[in-house]
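Take a look at the structures listed below.
Laboratory data are not the source of any read-out in this text; all were calculated from the coordinates shown. Fair warning: this is a prediction, and the values are worked out from it, not measured in the lab.
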Structure 1
Amino acid sequence: MVTIQDTELKEGIQEAIERAKALSKPILVSEVQKINHIEPLSFYAAGKSRFFGERFFWKDPSGETYIIGLGVCKQIQSDQNAGRFERVEKEWKRFIGDSIVFNPYEENGTGPVMFGGFSFDPLKPKTKLWSKYSDSLFHVPTYMYSEVNGQAYLTTNVVCTQHDDQTLFEKVGAERGLILSSMEGDLPESDNALLKEADINPEKWMSIVEAIVDELKAGSLKKVVLARESRLVFEKPIEIESVLSNLMKLQRESFTFAFESNGDCFIGASPERLIKKYGENVFTTCLAGSIPRGRNEKDDNILGEALLSDQKNLTEHQYVVDMIKDAMEESCTEVELPKEPQIMKMRDIQHLYTPVIGKTRGDASLLALVDRLHPTPALGGLPKKEAVEKIREAEELDRGFYAAPLGWMDFRGNGEYAVAIRSGLIQGNEASIFAGCGVVQDSNAESEYQETKIKFRPMLTALGGYER
């Protein structure tokens, strides 16, 4: 049972309406309450009928932070490519600048939060596949459930205009009550047959890999990351809640996310943090170089040791470490990282992994850090500008939000972004899943193709198209 006290929200709406009249612009009221624990996926599912296409879901790898949004009280979007990170941040600050916030709690991820992300490359011609997503797209939810270190919070965000009155408070209260009373304990099991699985032009993709290997041997490029797509067709519309449930069970140590827009849903379980900022403390991850998991513990350890001594993968990983270290040093007074990579073991694959921590200078904002870090050499290549230009020219895929920054930022400037890999785009009864690999001078096209097949597995399994 969730008990809601309405006094502050009611008074806040009245004050916001008066402020909206005085300033002739909409004013946000945001109210946060501590509540009893709700199953995060049940809160997400409770918004299906009323808010389908306007929901998001976020879980960090530790399981310490869940943020789930229903409804959209404010959308920040743009298809302009120049200065897009700065433009989003300015609009966010402008929106919350005159807001009325009732939030006595210090926890990050409570109160006004914007959730969303950026496309991988705004200069890449857009295709029909990503037509529901702008190159920069963020939603501020109307109702948001946050769970931070085991404590639950409910944020209600209401945008008031000069034409509103107190009936707005009654409408919001009734709608919120319906959500909280409609949650179910156990979500129904989804049984949905995979009818068709089609790799998109695999032979041509391998020929592009071969051509780029030749270019790398002859030119200044050191690495180019090439991605590809597989299209799945199911018997019935895909249940997003079921896919999220599978991802959380099978990819526990990943960022689990879903971001809906106009009926489509971008969803995945990424092992890779781009940046986390809590106050002046920042954390990022170098993740590049991979090898399959073994059939048993002995095989698994042998493969892991082989990865730690494989020169191709170590070189690829060092590219990422060097770039991220340089980018962090531009914004931080302190940067710390281990000298040698570790092994990060996921369910289907193991990676070379180096964590990086730092302390920011006073003027370093979260989105400025996202701008500096995206794309890392793990998803773009080196040198960055030339590699992205080569991807734009050679890659058939419209990446959209795949391999791009996705995450959240709160009204205090804290937040977290993941690199949206191990992901897919759900469209009714169909889904596109994406995977990429780093092409360097000694890459082999067939080996890179097989690596992408391994990287497809998390989404393929969660969707129900692969034997678990």
Structure 2
Amino acid sequence: MRGFAGTFVGHLVFAAVCFSVAPAFLVVGYAAWHDGARWGWAVCALGAAGTALIPVVALTSTRQDFPRITRGDLVRAGGGGYGDDTFVVGAPRSAPGPAAARLVRADVVEASLVSYSPEGGATFTTYGGDYAPAEFTPVVRMRLRVHPAEGADGFDVTDEWRVPSLCLSAITAGRLAVLVHPPGTGGPEKVDVHWPRSLLLAGTRTCRVVGLDGRTADVTRQPHRQLAQMRISRSVGGVEMVGDTIDLRRLDPETAARYGAVADHARAVPEERAPVTEPGEEARLPADGLPGEEGGFGTAGRRWARHGGHLVRARFLEMRGRTTFQDHGPVLDTVLRIRPADGTPPFVAARRLTVPMNYLAVLHHTREVVLVVGPGGRSYDVDWSRTVLLAGVTAATVVTPDGRAVPLPRRSAALWPLMNLLASHGLSNPGPVLDLRGHRTSAVAGAALDVLRAAGSTPTDHRA
């Protein structure tokens, strides 16, 4: 990953080229003013202002482009009351659909990326009022098994849908909330995906309900109860969700009573939580075709390691979309909780980040992110390469000193200690294959094998 200083120098050179006329104005204006020309001071002031803008523009662009968290990003007021298991998503709205349409569950059987080809390059593209522009919204072809009623036989439908980037994980999880339109004259039933409700049904976005008695119930990954609540919400024109919580005490009595009846039924007939992902995830994981960082064990410098640089994990608590995009991901307002490695209390930071699309596709599995901590702990740089490897976007392999390959399962418990082992020795391994046969890695080979044994990973007979 390119360092902050390198990114700043690149932006500084670019800004200097763009504002190159400003220093010339400064010199010409000063010379004219010195010779007694009255207009010289105005040209000089204009040149000075343009010259001063060069480092300001460079620093602003670097901060926008480089995922660094500093003390200025800390949330002072207690972190907004986020619990460790809270995840709030500000997803784009979907069309409400006709009143006669039925809101039901659909399972994703297969999914494949059809297209995603914006032309913005590495630059930031901002839109006014259009929350999910077509050019930054991937098109995914899906085969859905729609369940029109409880206990009834479902039917399959195959079509292409534009999927808001924040909602990609609902496809990977395999549970969607869809609107089934009334059939036309002799035609098939039309199916529209309701993306914000799909995030709830998939379990990516957490969901809690505060009853009239003040007790809070966590209904995350309880699809039957959530569908019943969604139907009530739709019938009354929507129910406000504050963060990830619906408070029945804020609703009108009739709607609150209907929600209460659903809660009473859930207590009488407890619902088993749905799995994090439905069976057959590999057939519907579009992350391989989506842009974003390739997973790797990460880069590290010996000087950085000697001076106390290390890795820590943080957890996203909130993501909210904006109208700014880059090719490899949307720019999101995020809130995350950082857990220092020295055991000091965790703290919460708010930071605007470009989040890779391939990471968003597995957001239901994990909201963790890897941070590279600078010496002294004054800055935290988001390392997307390590993050997507830890999240399971990329599969990792370790090659033992005798040449045997150890394929690690996605989200293996061995990944994090291996990353820390390499970082503590200042060893860089930017790819997902860790080869322990070389002289460079000989100092950590024994410890790496101990990590593999502790995680239950064993070498295969395949020789690398």
Structure 3
Amino acid sequence: MNQTAHPSSFRDPSGYILLGENEIKRVINPVYFKQYYALKETGFYDKLIKNELMVSHEEVFSSKEKIILKATKVPFVTYPYEWSFNMYKEAALLTLKLQKFSLEHGFSLKDASAFNVTFHNGKAVFIDTLSFDFYQENSPWRAYKQFITHFFGPLLLAHYHGAQQLKQMQTFLEGIPVKTLSSLLPTRTKLNPLLYSNIHLLAKSEDKHNENYEGEVKNAELSKKGQLNIIKSLYGFIKKLELKEKSEWGNYYSKTNYSDDAFNTKSEIINDWVEGITPNTLIDIGGNDGTFVRKIKTSLDVALVSDIDNNAVDANYKIMKLNKEQNMLPLILDVLSPSPAIGLNNEERDSFIKRIGEFSPDVTLALAVIHHISLSGNVPFERSADFFARFSKNLIIEFPKREDSWVQRLLNNKADFKDYFNFYNIENFEKAYSQKFDIVEKKAIKNSERVIYLLKRKDL
């Protein structure tokens, strides 16, 4: 089997990731052998895996030159800029738990990148097996600043300025610089001792005139108790953080223009079609709080539910946690601007299109979303059809006709350009989508101005 090193794993001298078909392996270099055997033989790894804090792995090869682990493959990896606010909080708290656990067992996280965490089986999980090193007595946390720039700072910006601030991690792959964090936070935060010491005071480290700072950090001392106190204070503060913003879509289903009859009919149609496909995997594009996915009776291994709105995704996340749904994965997605490939050579973090293409869901739901793509985003039907065809085997898509109240609202917003959108009609929709998909079935949703389609990609 051909295997290649993942472009994101070149930075760590301890080892690298090997990707193969339907499996993921981690190669450990000799420089990390001592740490690996200590982590393995003390039962440290086993405890993390047993408590579902880290992905599981098994050793499949060992020599003087390298050790190879076969790790559990997460079906779909999400990145920090695709998490809702409370998902981000969970990832931050997980990282602090891991550092606390490490200190209590003679180890320490050597890096605290948000990209070391993803979501799997309904919870945040750590995926970098080689991020642990031996704890050195009285030494400060090596990854402390990285935790601030990857977790604490972004969460603070979101708290004060809105969840869109979390998208900054898409620009700052190495974390949002503390000087930037300090400048963006309200001046009054300097009066908070915890925020002053962990953000504003730390920002001096990025002062280009403070040439001695790095040397001071290397020589700094901090007792284990002192470090645990810092972790405890950060944990307590983050746990209490909340958003201050509301959104248009956070309570979408409480103000929809559907009657109960139309809502139930739509759900029944979707259920019938999904049952006929018998899928294992699914993605709902624009799925809001996951309402329609939860109404699907067919058992699914993985159900991705994406939406552009943080509050909708957060609502889904909270329901998922309450119901202990392990197959549900909420994520933030702007269909008009999906997450790009970023990093060195644009290869360190894969684009959404690449990841969802590799995930290859058996069913794609696109309910009440095409009119937003077409009318809010000015996207021709041919272009949206191409988007869905890149990853959709079977597409269940809802088309609100021009008479639909939401469509009328969007058209009226176009003012003098309203006539430009005369292309928006069911005939042009079917013509464009028929270039990529076969129309398997089409049904009108009674008591509504909407039609729902079951489409199958032509190349299957």
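To test your reading of the models, identify which of 1, 2, 3 gives 12 for relative contact order in percent (Cα under 8 Å, 6 or more apart) when calculated. Corresponding structure: 3.
Computed over structures 1, 2, 3, Kirkwood radius over Cα pairs in Å reaches its largest value in 2.
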